[in-house]
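**Student:** Have a look at these structures, which come just after this line.
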Structure 1
Amino acid sequence: MDLADEYRKAEQKLISSCVYCGNCVKHCKMMEEFEPKVNGRETQKSIVRFLKEGAPLSGDAKRKLDACMRCYGCMDIRCPIGVDSLTINELVWMKQSKHEGTAHIYEEHHRIIEETLSAQEQKRVRDKKMVPGAKIAFFPGCNVYKTPQLLLHALDLMDYIGEAYSYLPGIEYCCGGGQWGMTQDVGWMEEKGRALVQAAVEAGCDTLVCWCPTCCVYLQERIGKITDIPFSVIPMASYLAMHMERFETLKADQVEHVAVHEPCKAVYRGISFDGFFQLLSNLSGVTVETMAHQGKETLCCGCRAVGSLPELGDAMTEKRLEEAKQAGADRLITICHFCQCVLGDYHAKHPDCGPAVENYADYLTRLIKE
């Protein structure tokens, strides 16, 4: 079984059996934000005609595709033929793709690393480290290499825990799932995902700690469906929570109220960050405030729409920052690298829209150094 076969089967089922109920549009979390509302039945008919005949997509169909955050919130939408909305969107993106190869994918990552890090730091984030007997392997994913200081802080936290771990660099062992914006080459994505699993097996780990929530979800929802993954996969925030006693002596320099923006795709797919909330609550001087939407009800930061539908993306970003403000937070803590980029960049331009935004790796590292 391979990933391409899975997509071919889904496409055949969609073309031959879709009943145009519109559920995949109607229950999309992003469609709830649209005004005027998108016609689900007609949108789905347009998508099926595109896949079957290459017919032009309707305006509503284009808006639905542009609005997709890849949040995985649609995976449980009840579809009469069992094809989720994300898979439908991916099928269209694959048909639209004009493959330009994959050699360019990490060019920006390498450029940023070389421009901002010392030679020693570059070696630290790029070089694989296999530690005999280590039951933990740390995989940062690829996108955090665009903010390399954040990756260095993540590595500092792994060292702070004190448990032996192997290191699988993210631009060598990409999971494949975070690159839909750069390539729609499903064969390449599968190859990268399988190579990551094999590397973790060779490292002898019981647990793969992923910095990136997207990697956790993609391994679970895509790669795990076509190959056996003989180890557990957990987000780094959850790993730190398993060792929260290491953080009990940390203290904020002043009394602080924080809120936490959970990565939507992780919580939508059943990954809980309750332990991480407890870790923060245990910090001296820190009170964790609850926003209006948390857990499985959390809101997307606006990620992909910031580029494809800026007005919608900015509205979602501002809404999330406003929620943190209404909760009484002085600081909004992010878990996902991309959420940090989106929320942090917006706050830098509009500082009055909500509290300061800081990723947990930067936040905890700062408290350790203080």
Structure 2
Amino acid sequence: MMHYLMAIILFIHGTLHLPGFFKAYELIPVDAIRTSISRSAGLIWLTASLLFDLAATLLIIGISFWWVFGFTALILSQLLIIRFWTDAKFGSIINLIIAVMVFSGYSGEAYQKKLTAEKAHFIEMAEISHNLKAYPDKLPLIIQKWLKNSGADSITAPAYLVLTQDLQLKTDRDQKEWDQAEAVQLISITEPAFLWNMTMNRRLITITGRDKYMDQHGDMEIRINNFPVVDEYGPKTTEASLQRYLAEIVWAPWSAASHHIRWIQFDSLTAEALITDSELKTKGTFIFNENGDVRSFRALRYRHSDDEAEREEWIIDLLKYESMKGIRIPVLAEVSWKTEGDKQTWLRLRIRDIKLIH
């Protein structure tokens, strides 16, 4: 929706440059422009108009580098406005709006290139490290039961998997209605790593989120219409990201046998997992039902990365299971924070599809 509005602004502004060309070549009377315009200047007015229209067209059809033509048109337009300031000065206001749009376009294209590079690196890493050797008899009984019940013990472990998710989110503590979003997540099986990309549309606003853990580093970024508004990184974010990877092996049960994870079974339905990645360590508790399904995951986890941030209880409740692509996985989950006894569910997640990439 937003890109249509941006295209309309570009088209209108491009059209407003045509009178300069018409006056220069005396094609039609243009009383609004009192200053004399040479034919060479008239061609520049026409060029700016055509470039604005071209940028609008490319934007509508989804060409990411539309902003290059928009930027060129913007420079020409502002130079013309300065030259013919008396008649054209109010065009600077529209140019200011277009400058914001152009920066958004540039930032968006750069961001997509970054995501593409991260995905390529993730796939290369996952495929190179794909040498999981499982020893089910060495695992606690409840973990063995989970692997058997999920079907993971009878399917060759993939290098990584791709999850398509439908989301409901509450980004504000006092928010009444749930926002709708969708996400795609890549989870590595052998080496701890994941990439998660989310898109949420709110009328004229597009919110994108990217969370990742890879190469012993975690960070999370949120953008509104391609403008970065949140960029969380540092030791606390990295620990929280590794903890997220640990929790989400519920969708990749083969990883339970990874050499990065050590299990301690507390009772017949509870086991603690300690995950180690180089010098990094964290842990979480898996709670099972009698059938061997993971019912919930709990951990003390950082919510933010600032100096004052402390670990809070983080809970994932797994509400429904189905068999997809031969593997039994949770398809409905809720994610909550529990602060001073108050449990706040901020995310509802439904798995739409899973792909096992060998």
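Every number here is computed from the coordinates shown, using simple stated rules; none is lab data. This structure is a prediction, so every number in the text was calculated from the model and none was measured. Cβ atoms are built from the backbone, for glycine too; each structure is taken alone.
**Student:** Rg and Dmax of the Cα atoms in Å computed as 20.8, 63: which structure among 1, 2?
**Tutor:** Working: 1: 20.8, 63; 2: 27.0, 90.
The structure behind it is 1.
**Student:** Which one of 1, 2 has distance in nm of label points 7 Å out along Cα→Cβ at positions 265 and 289, as calculated from the coordinates, equal to 2.0?
**Tutor:** Numbers: 1: 2.9; 2: 2.0.
That value comes from structure 2.
**Student:** A further question follows. From which structure (1, 2) was distance in nm of label points 7 Å out along Cα→Cβ at positions 129 and 169 calculated, if the value obtained is 2.5?
**Tutor:** Structure of origin is 2.
**Student:** OK, next. Could you tell me which structure in 1, 2 was used to calculate helix-only ellipticity at 222 nm (-39500 (n - 2.57) for each DSSP H run of 4 or more, over all residues; to 500) as -11500? List each step's numbers first, then the result.
**Tutor:** Values: 1: -14000; 2: -11500.
Clearly, the read-out refers to 2.
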